[in-house]
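Bear in mind that the values in this text are calculations on the coordinates, not laboratory data. This one's a predicted model, so the numbers in the text were calculated from it and none came from an experiment. Cβ atoms are built from the backbone, for glycine too; each structure is taken alone.
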Structure I
């Protein structure tokens, strides 16, 4: 599902099983851009959740790339968090091959990018039979609360309002299916080959990480910073996997500074 907003409208970045705008989050830097596009990736948020098993980051990146080309978008800054960040980066790699002039910059927040250890929680959810059963039987808010408290550096900052927003998509069978298939395909077979091409993405890139990220460890950001030729890594102290929720003002300040320093005229976000 696509949503758009003109400048000076409070919006957030691409949304998935998370709320599009986390409760209490500050307004993002829309005024620096003429247009903001919010994409619910396939299987996430309000997007369709077909039972076709094609939920890997590569599948998602192909859809994003095709949408950008189909809509004729250019001068874009791609923004994504966690798996959404990995999708944004893979989309940029694909666009570098087909139409390299469309991307202005990237903001990758606690982004996946390399093969890494998967938590026991996600391994269970990714099992073909056990995952959907677990999501159907276990209390949705309990599952979400446990996962979020693990992702945050200070678990007591996980509010019931956030838990409710994250748990809502799991109340429907298609939402549970999409989460289970996404968990099963977090590290797709072709990721090693494609990640070897990250160095081709020469656009300015902000890498934003929490110093105590237990989900996508800091070494991933450090490796990306050493691979992407025009990237800078900003680390938020005493922060976990959700900088935009745990430290929203600090995270937004880093993003504003980066966007304000990009060359050329502001475009789409």
Structure II
């Protein structure tokens, strides 16, 4: 059973690729520790190609859109590669905001998520009485502060309804501004009290609260992302001073602890 991780969002600049990059590093370490294959990575963002810009991930760029429509044979080939993934493999897929509508329409029209998560005989059961999902399918969605809060909340709610067979992870991202809704509820500290959470709790694999870092920490982490380098690459860079590297060690530890607490991802 492979685990497929798809990052989705309706707009650019809300943190999708940062989520993918963090998760790819975390899962690559987990796979290496378990002596399993490195994550199989795909970049579907034609505007930025952030994910495929990281040499460490060897992400394959796939150009899915032509004149605003999905290039069907390109996407069919991608689904074939995912379906061929072996037991314990991890698949990472980053997307762009400009591909959201066409991508969601294709996934729904082709019944992709139910196909990839259909039940099969458990190979560990000689009697063939137990069933298990062929793959696990996770959708990672940023819920970002500031002017994007309402839009990203609506997107989360829509995706939960579009793909009931998927497991959702809500990434609470305070970096773009306040996460307080019009009624006064703070989504960052009280997400579990929101209607979006209550309506979709059955589909939620976990909540990842991006840390509220100091200005210094934000600066160092942002510089790392801008350089298209991983934590390990930056920590090995002697051109960074000792305190810059120390802050990156602290940032990595905080993020890894956050993901360790989401059992469906960390196991």
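Data for the structure
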item: Entry that produces 1.00 once FRET efficiency 1/(1 + (r/R0)^6) of positions 153 and 201 (r between Cβ atoms, R0 = 30 Å, to 0.05) is calculated, selected from I, II; result: II
item: Rg and Dmax of the Cα atoms in Å, for residues 161-216 alone from the coordinates reads 12.7, 41; which among I, II; result: II
item: Which entry (I, II) yields the derived value 20 for relative contact order in percent (Cα under 8 Å, 6 or more apart); result: II
item: Test item: FRET efficiency 1/(1 + (r/R0)^6) of positions 81 and 241 (r between Cβ atoms, R0 = 25 Å, to 0.05) calculated as 0.05, pick one of I, II; result: II
